[in-house]
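Presented below are the structures under discussion, each in the form of C-alpha cells.
Just so it is clear, none of the values below were taken in a lab; they were calculated from the coordinates. As the structure is a prediction and not an experimental result, all values here were calculated from the model. Cβ atoms are built from the backbone, for glycine too; each structure is taken alone.
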Structure 1
Amino acid sequence: MELTRLSDHFATTAQISVDDLDAIKAQGFKAIICARPDGEGEDQPDFAEIAAAADEIGLTARYVPVDPTGATEADHAAFEKAMEGLSGSVLGYCRTGKRAGMLWQALQPAN
C-alpha cells in the first residue's frame, strides 16, 4: 500500500481491502474515509465490509462517495462533516487516492 502524505494528519491511498486494516492501524491512523462509490470496480470490496472490519479493530470509518467525474459542492460538504470530530491521523482512499486528496485539499485555507 503506497501512501501519499498531504499533511501530518492526512494521507491518501488507492483502494484498500479488509486485509490492509491492521497495517493501516499499525501506521498510526485512527480513521479511514472512503471516497469511492460502492460497485465502481468488480474487485472492489463494499464499504460496509471494510467499515465493519475497521470497527472491530477500533478504526473509525466514514463514507463520502464521489463520482469519478468529480466532486460536487455536496461532496465537499459531506467530506467536511465526515472529518468533524476525528482526532489523529486519517487515511482517505478511493480507486487511486486522487478524489480523497482533492476533497482534503478543498478544505485547506487559501494561501
Structure 2
Amino acid sequence: MQPFTARTIDIISQIPEGKVMTYGQIAAAAGSPRAARQVVRILHSMSRKYGLPWHRVVNSKGEIALQDEEGFHQQQWSLEAENVVVMPGGRIDLVRYQFEPETPRHQAEP
C-alpha cells in the first residue's frame, strides 16, 4: 500500500460521528493537497474493506457529491442519523460540522 493511501485511510477512519471532512482537506492532511480525486478513488475502492465512514466525506462546498439518487440519500440518511443537519441540495454547514484533526500534517510526497 502506498504511504498516501495508508495516511488517507487513517485520517478518514478518525472522523468522529457527527462531523465531516472534505476530499481536499483529507488530501492535504495526508500530504498531497492536490490529490482530492485520489481520495475519492481510495474511498470508492477501500471503504468496505477498511470499514471507513465514507458518508462523513463531502466536497469542498460541503455538499454530498454522490450523483446517483440512492447513494445520495444513503449518505444523507447516514449523516442525519448522526445529528448532522443536511440542508436542501445536500449541503452541510462546514463551519458547524467540519472536523479538524489535531494530528500534524504529513510532508508532501516527492
Structure 3
Amino acid sequence: MTYALFIDDERFPPEDGLSWKIARNARQVEAILTQFGPPGFISFDHDLGDDEPTGHDIAHKLVDGDIGALPGTGYEAGLPLHFRFTVHSQNPVGARNIEALLTRYLEFRKRQTSV
C-alpha cells in the first residue's frame, strides 16, 4: 500500500484521509524511505530549519535516486511510476525551485519511457 510523505519541520499534514508519514528533516526522510519504500505522493516544505538540507535538496536526492545515482541509501528505490507532489512552502523562491526541478524531471522521465 502506498503512502503520502509530508516534509515540514513545523507543520502537520492536512486531515484529508491520506496515510501520511511525517518527516521533519532529511535524515527522517531517508529513514522513512528505507523503511517504507517510495511514497506515491509528497508534500514539500522548503526551509527545514537552520543548518538542515532544504526541501529542494531532498527533491534533488529523490531524482538522483531515481536515476540510480544513490545506491545504498533510502533514495535508491526511486520514484513510483505515477508519483505526484505538491509544495506547501511559504518560501516562494524555494517552492518554485522544487516545483521546477520535479516537474522537469518527471516530464523527462515520461518522455524516456514513452520512446
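Given a computed value of 24 for relative contact order in percent (Cα under 8 Å, 6 or more apart), which structure among 1, 2, 3 does it belong to? The value was obtained from structure 3.
Tell me which of 1, 2, 3 gives 2.4 when you compute distance in nm of label points 7 Å out along Cα→Cβ at positions 11 and 35. Derived from 3, not from the others.
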